[in-house]
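K.L.:
Structures incoming, each one as structure tokens.
Values quoted throughout were computed directly from the atomic coordinates according to the rules given, and no laboratory measurement underlies them. No experiment lies behind these values; they were computed from the predicted model shown. Cβ atoms are built from the backbone, for glycine too; each structure is taken alone.
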Structure P
Amino acid sequence: MKIKAFAPGKVILFGEHSVVHKKPAIAVAINRGVEVEVTSRDDDIVRIDVPLVNYSESSELTDKKLFFELDSQNKMITDYIYEVINLFEFDNGFNLTVDIKMYLGAGLGSSAAVTVSCIKALSLLAGIKLNKDQIARQARDIEIKIQGAASPIDTSMSTYGGIIYIDEKSQLNRIDFDMDLPLIVSNCEISGNTGKLVESVRQKYVKYPEIVGNIFNAMQLIARNAKEALETGNSELIGELMNLNQGLLDSIGVNTVELSDMVYLSRKYGAKGSKLTGSGGGGCIIAYCPENIDYIYDHLSQKYATFKCEQSDEGVNATIIEK
């Protein structure tokens, strides 16, 4: 049996940091993510290949299980794969290739996409049918086990796809959306520390509660207006709100010189809107490019690691391609 599965990554379109303080945010699943191929074998060997990180390892099943103990001091993207394997029993070994088609550690939900795609493929191999609610729940449990804490946003985006509005009660609500959302993602290849950045913003809020509180209130209004703009297909407003959101993120100290350079380069070459995505301090920007996306991509990619993408509406999916 051979199975192919795909789970999308995600970007935060609006509301990073303010969402930590019970303000709304908007996340978008993108059609760049993780492709998994699993092929059954006639022996008990389990071979795992992850080309992006040059990982290749073989182990052997014992009583239909592959017993893996997590090393809490040395977290690796492969930990998520082994934790998924631990969920199931297998009659035979298999070859598993996990092809990560986006940047690691850059706020794009790579670990969630790895986890969700592997759950989908390996559950089918094990003869177990899981619905999307079950996949999302199991994926989040694995992220919590490995990371210690995890928002449901990343695993939900990889599982269900689409565009999600996270409201003031931290509830996830799918946005009714009927327009194209062509995006460019550029990576400065410098990693920010999410925990430290979230804490630095919290300290500013404590020190300047009225000022930073009003910044969060402005971000709240931006997210609410952006939801309406997406529902009504208002392309101009989406771009303007992204630019406003970027200015507010800069004001709370999570922007960098490199992120600013990517933001302003993308606007220079024609992006309607651009902003950092995720916690900041490094990582990626997104640029909304309903016009001239190839021209903008060509210029940005000369200086930064860059890819084009759009929203992924389907979420995780799999195909059994031979038996």
Structure Q
Amino acid sequence: MLIVLLCALLLDYFFGEPEKYHPLVAFGRFASYLEARLNEDLLDKKVGFNPDRKPQTMQQNRTNGLIAVLVCLVPAWWLTYVVISDGLFSMLLETVILYLALGLNSLKAHAREVLLPVQNEQLDQARHALSKIVSRDTREMDEEGICRATTESVLENGSDAVFATIFWFLVAGAPGVVVYRLSNTLDAMWGYKTQRYNHFGFFIAKFDDLLNFIPARLTALTYALMGNWKNAMRCWSKQGSLWESPNAGVVMAAGAGALGVQLGGADHYHGELKQRTDLGCGEKAQADTIHQACQLLDRSTILWAVVVALICVPAWL
């Protein structure tokens, strides 16, 4: 397990995310196709809601969403479970699966794509780069808003793409990694509380919250250990539960406190101003805050690797 984890982290460090033919891209296309067939509240890009479709009841739409989740997850879990056994080949396969599921390098790369234009005062370019990694409207953001949103993305996605992935590998091996990352992808696609997805994405949103409950709190604890402990714990306890997401709030509040920066606050989503809880403490976000968030992510990853080694090595001896 330790060898697989270290090899996957090294592959991610040196090669990053595959630019072409990533399995999650193909999975996303399949999920979009499935949703178009099962979600009766699907918006038609040309005419709005299709008038020829009879609107479904809330329960039927939720049921269809559950069917879509099962179709996406169960075969993938079963295939991984059947293929993985003992031996060198299985170890290599587990390494590849974990490497493809990890997003540490790509997350920092996306953050740098925002950071460099900000440092060069090219805010339009920074806004465009930021729009690729967040769901909020970026067109009117000032420099502080860009840096704040990027820092939030690094902290929150660090939990999803790094630490929760490692957690489920340690708990359930490669099948656990597959189920977690596919669930996380579906939640990113269907988990929004909009008219289109509010009922169809109900089950995947709840399932993703469940899968992230323990990893999010371990991530928050890690951020506190690797940053300003006192501020992180205070922000976690006072602000974490006030966020709309029960897991993202914990992670970002602790991360903001660890960095000594102010995050959260009002922002525009899907054309509407959304009032969000203020997170963290200290100075407003700036360009260096993004760099500090990436450094916090690196230190936290090293800590997890060391802890896993301390657990696994005595077992070998």
Structure R
Amino acid sequence: MTRHRIGRATAIAVASISSVLSGASFAQGTYPDKPIRVINSFAAGTASDIIPRFVLEKAGTFLGPNTSFVFENVPGAGGNPGTAMVVRQDPDGYKIGATAIGPMAINKSLFKNLGYDPETDLEPITPTAQLSNVATVSNKSGLTTLKQLVDFAKANPDSLTYSSVGPGSSQHLAGVLFEQLTGAKMRHLPYRVTGQLVTDIVIGEVPLSFQNITNVREQFVGGNLKILAITATQRHPSIPDVPTAAEAGLPGFVTSAWFCIVAPKGTPKPIVDRLNGAIVKALSEPDIKKKLTDIGAEPMPMSTDQFRSFISAEVVRWREIVTKGNIPQL
């Protein structure tokens, strides 16, 4: 028994020394010296997948000439399985996660058991970008302003249907927040495929959706649907003539999807700081800013401490919206 205790103590001491030495070597710039695996919680081809790919590719140029990232998509269940997989990885700096607002903030209130706690089981590195929602209507709806939408929704309870990519998505909760701010009552219609959702708005099958800019900008520019307002604090350069919700008469109607990079709990601080520095620098580069603007997004760099506080604030904010909206847990 005595031998076992001594051996355990020695092992802990060795591990601690190893961690210190490892952190020192990382601080000296030897990290990374092999490919970094990125577990993405969403499907390939989505904004949640596209944004971290080009942001990390640029960040790699600031980490070292041999830096490379290998992406693995683990979609499904609102992004929870992929994010939970990140939690289970070795915290060696060579496994990180690309995830988003759902698994990091909203889902803590929506799911009975996430299998992880986004506030305590991960090392926050930085958000990469945010993608605001826009109040989108079919040309056949006859609505041309946000005020008209509010008036119609309030005067015709439960008659207006709005679509989203699924329960608990930022689009769905934008609709819930709209109801809470206006007192309107609407019907929610979840879709599995974004393309079909947008098609149904264009043909008038569904009159309304609080969509991400990326999903509807092309159809808007082509005149195939209308955007009444953007749910952001300022206008977006990709749709400069579209007013903010506040400008259109509905202050407080601010929602967006945001995307981020995280690491398993226990990843050495020198690694987390180095990744943060490279990504934040990448987000300031003109070509990355342009790529984000072109898809309707905007850079969202933060320090690790800022990001940690932001996550907690977002958890509280969306918990209040979910609870007030009586949204059942999944």
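K.L.:
Kindly point out which one of P, Q, R the value 2.5 was derived from, the read-out being distance in nm of label points 7 Å out along Cα→Cβ at positions 242 and 306.
P.N.:
Label of the source structure: R.
K.L.:
As an exercise: Cα extents along the principal axes in Å, calculated from one structure in P, Q, R, equals 65, 51, 36. Which structure is it? Walk me through the numbers on the way to the answer.
P.N.:
Numbers: P: 61, 43, 36; Q: 65, 51, 36; R: 78, 46, 30.
Computed on structure Q.
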